[in-house]
Structure I
Amino acid sequence: MPPVSKDGLPKDDLNGDDLKGDLKELTDIMERLRSKDGCPWDREQDFSTLIPYVIEEAYEVVSAIDSGSRPELKDELGDLLFQVVFLSQLAKEEGSFDISDVIKNCSEKMIRRHPHVFADLKADTSDDVLRNWADIKEEEKALKEAGSEGGNGASKSEGYLSDVPDHFPALMKAHKVSKRAAKVGFDWDNLTQVFDKVSEEISELKEALAKDDREAVEEEMGDIFFALVNVSRFVSVDPENALRKTIGKFINRFHHIETSLEKDGNSLTGATLDEMETLWEEAKTKKVK
């Protein structure tokens, strides 16, 4: 067992010195890119302009995980890490914090949120851990709102759900919101009740369609999606991942239709719906995913 620090963290591990050197090299590269003799594009960036790249790189990490390719995952994790270093460099330039502060803050947070590992709190199951995690996050939130942690209270939250990030994809945000609401008891008792809610929302959509009320149709569609997200939560399926995988499966099966038609000298625009349906069923039989 490796030696540990007083906080219970491993120390002097095999790659410790290499890690420090590699991170220093990366931050030095970032500083060079932002310098007056560096890269014009990098010098023009600010916090807002980097938002799309952070989101894009995060999704490319997810794609690499799905692919099963470890070299690809290594590459995409590096790209995501670079965004962290880039944003930290911007903060350093304005005097807010630097990458060392980010790492230190993260380490302190992980120790604080794992008292069952680094302190004496008991947690025998994953559910125990999640309950403790939620309680600790609420304590941290209260401290922030009181101005006791990194501020003066000016950014006080407007409500229990108001700090769920707006930049989350809609399904992810819906899952996060419903999960947090459930933690304080605002939830159904069982899955049957959630399915009843789905049926209710579908009926309301049909009524809106019958009335040709476009605004109501949009609203009811949103209600159906939100109800289905709650079904996902009840059965412990991440809706964002589920839909993403289904989209990937659809693309691959559609590609099977396309390539099969091309082999026969046909094309998507030249094929009939029946021909495409037959090839779609063939893709399903071959379990194309």
Structure II
Amino acid sequence: MCGIAGIVSKREIDISTSLLKMLSYIQHRGPDASGIAVFAKKDKVTLRVSLSSEDKKEELISIVKKYGTIEDSNLVPAGKTIPIMEIVIDMDSLLVPELHMAINKVSGLAVHSIGNDIKIYKECGHLDQLTQKYTIDTGICRHGIGHVRMATESAEDINAAHPFVSPFYPTLAMVHNGQFTNYFNMRRFLESKGAKFKTMNDSEAASHLIAYAMRENNGDLEAALRYAAEQMDGIFCIIASTDKQIGFVKDKLGIKPLLLVETEDYILMGSEQIEFNVFDANIYADEMEPGEVRVWNV
């Protein structure tokens, strides 16, 4: 059992804080890790990457310098897990997938997010460990997604926390509740296409699969979610987002819950009704149907 959340606001608001509040209502669904992805356009590319130890810092910097000029960097100490480095880069955004792939090829480095329109914060443990470790950007934007994780099939590792991204389509982030029973088949297929796995989490495979489909179909999120639903076996619901779209898919059995609220002011997605109290305690959510796929332009 995990908990997921998604927000689209018709006006710019502090999405990060709203997502964290939504996740606080469903902390009981996932005590092992938490994370959010927010989407706001920036002039420069921002990279967030985990390091197995601070000794990997110079190797990371050496890779990044091959692709652009480092304008700012900040190393967040390990705390209870491992260090995270954030780097602002003046570079050609068309090279972002290549840089993403180059970093992930290195043992001990794992990209959490990269681009000029996406930033992901994630950490092991309860939400307070996430908010204590990072100074989270509370700048205004219009959409984002979040997750609290109950670890079942893989390690309680910061890299196994959600949201996940993929170098196949770096602006895509996804969160997931459920389990895929054909993980190893998916993994073999994706590795044959060049994916470099950093965890044993089945959700990582789903992120690569959706991103691969988007790369092949020129960025059509709805088509990618439908493709993934046909390729993935198991019980699941997924919220996925790019800088321009957000959407969800449920498996055909429909066992995992996904609720939706859509008003003139916002679109909200989540695992439980109580999450929506952040916006309005009097609204009532609709349960999404088995096999349903919906996507909105942002």
Of the structures I, II, the one that 8 was derived from, the read-out being relative contact order in percent (Cα under 8 Å, 6 or more apart): I
When mean projected area of the Cα convex hull in nm², for residues 78-181 alone is computed for each of I, II, the largest belongs to: I
Per distance in nm of label points 7 Å out along Cα→Cβ at positions 22 and 102, the highest-valued of structures I, II: II
Highest-scoring label, criterion being volume of the Cα convex hull per residue in Å³, among I, II: I
Given 3.4 for distance in nm of label points 7 Å out along Cα→Cβ at positions 110 and 158, calculated: source structure among I, II: I
helix-only ellipticity at 222 nm (-39500 (n - 2.57) for each DSSP H run of 4 or more, over all residues; to 500) derived as -23500 - corresponding label from I, II: I
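None of the figures in this text is laboratory data; all of them are computed from the coordinates on show. A quick note: this is a predicted structure, and the numbers were derived from the prediction, not measured. Cβ atoms are built from the backbone, for glycine too; each structure is taken alone.
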